[in-house]
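J.: What follows is a group of structures, each given as structure tokens.
Every number here is computed from the coordinates shown, using simple stated rules; none is lab data. In this text, all values refer to a predicted model and were calculated from it rather than measured experimentally. Cβ atoms are built from the backbone, for glycine too; each structure is taken alone.
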Structure 1
Amino acid sequence: MPLKDPEARKAYQKAYAQRNREKAYQRVKEWREANPEKWAEQSKRYAKKYPEKSVARTQAWKARHPERAADVDKRTRQKNSARIAANRAKYRAVKLQATPAWLNKGHWFEIGCVYMYRDALKRVGLNYHVDHVVPLRGKNVSGLHVPENLQVIPAVQNRLKNNHYGE
């Protein structure tokens, strides 16, 4: 095994992992089970460093394992029900405060159309969200719940945006 040259070493390790896929998987699985705290910390660092890859990997896993994903989601919701309820209530309150009194029927119709467009995309199997261009709960700036501040974007992109504006 060429140990001196980092590139050759990396190539050798990759080839070994390809040839011994099951053995390598088992070794990693055993390490994860023996070191759950280290594994959790490593996973968090990876997700923070590569958010797009992390979200894409999660989405792909959920697509391959819909029953298991539904079960995991259900357990997560049950485990965190109080926090989820508090966040939803807070978001509703912020949204209510961010909705100006001067909105007329035309504005409300436009808002409804944006949400109907999102629903139509979901019906054909596309996962899209209605996003506030300027977030309602932004760190430096907060937007309004008005038609001009709404956009329909892919769910993955919306999750990555995560209350950030212009960054």
Structure 2
Amino acid sequence: MVKRKNFSTMACSVARSVDVVGEWWTTLILREAFMGVRRFDELQRNLGIARNILSTRLSHLVEKGVLERHRYQDRPERYEYRLTEKGLDLYPIVIALMRWGDKWTAEEAGVPLVLRHRDCGHDMHPQFSCDVCGGELDPKSVAVLPGPGAPQDQLDRYPRMRTTPDAAPVATGDEP
């Protein structure tokens, strides 16, 4: 197995997040956890993943604080894996991937799952919006500004990033 690069020390929240959840089995394990699947054997059966790989991925998610192990049986000793607060915060990401897949990879028969909001009873289509004004967010409506932890080399790599609120929008591929 090829040793992958460690992104945990990079001054980039995306890179550090990928270090925790970027492996493809991990996203599917999280999907299962959000569907209420907690036990090793159920995860293994649903995913068709090799037991050793599943064990390694679960250990990683426990170590990173995304899942917690809880014993549900003493003899033999068996555990289930529950999402932590840190794990629950990944829900919008998993749903965003699902939404993207529904749009771009769905079969002719339609999407495999429908999300229904329990509070109002309607099928929902999650949106990415500003927490202050409620406006929908897309690359053209967002300016990227350096944060307090931005090192100089990051500022040098991204010349479009400015230090003022009227910074250029995120690149969309439409620019020259």
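J.: For which of the structures 1, 2 does the calculation of distance in nm of label points 7 Å out along Cα→Cβ at positions 87 and 151 return 2.3?
T.: Answer for the origin of the read-out: 1.
J.: Then there is this: If relative contact order in percent (Cα under 8 Å, 6 or more apart) computes to 12, which of 1, 2 did it come from?
T.: This figure was derived from 2.
J.: Could you tell me which structure in 1, 2 was used to calculate Cα extents along the principal axes in Å as 72, 36, 34?
T.: 1
J.: Another one. Going by mean count of other Cβ atoms within 10 Å over residues 31-38, which of structures 1, 2 comes out largest?
T.: Answer by largest value of mean count of other Cβ atoms within 10 Å over residues 31-38: 2.
J.: Can you rank 1, 2 by FRET efficiency 1/(1 + (r/R0)^6) of positions 7 and 63 (r between Cβ atoms, R0 = 30 Å, to 0.05) and just name the one with the largest value?
T.: By FRET efficiency 1/(1 + (r/R0)^6) of positions 7 and 63 (r between Cβ atoms, R0 = 30 Å, to 0.05), the leading structure of 1, 2 is 2.
J.: -10500 is what came out when helix-only ellipticity at 222 nm (-39500 (n - 2.57) for each DSSP H run of 4 or more, over all residues; to 500) was calculated for one structure; which of 1, 2 is it?
T.: This figure was derived from 2.
J.: Identify which of structures 1, 2 gives the largest calculated value of mean count of other Cβ atoms within 10 Å over residues 79-86.
T.: 2
J.: In addition: Comparing Kirkwood radius over Cα pairs in Å, for residues 55-126 alone across 1, 2, which structure shows the greatest value?
T.: Across 1, 2, Kirkwood radius over Cα pairs in Å, for residues 55-126 alone peaks for 1.
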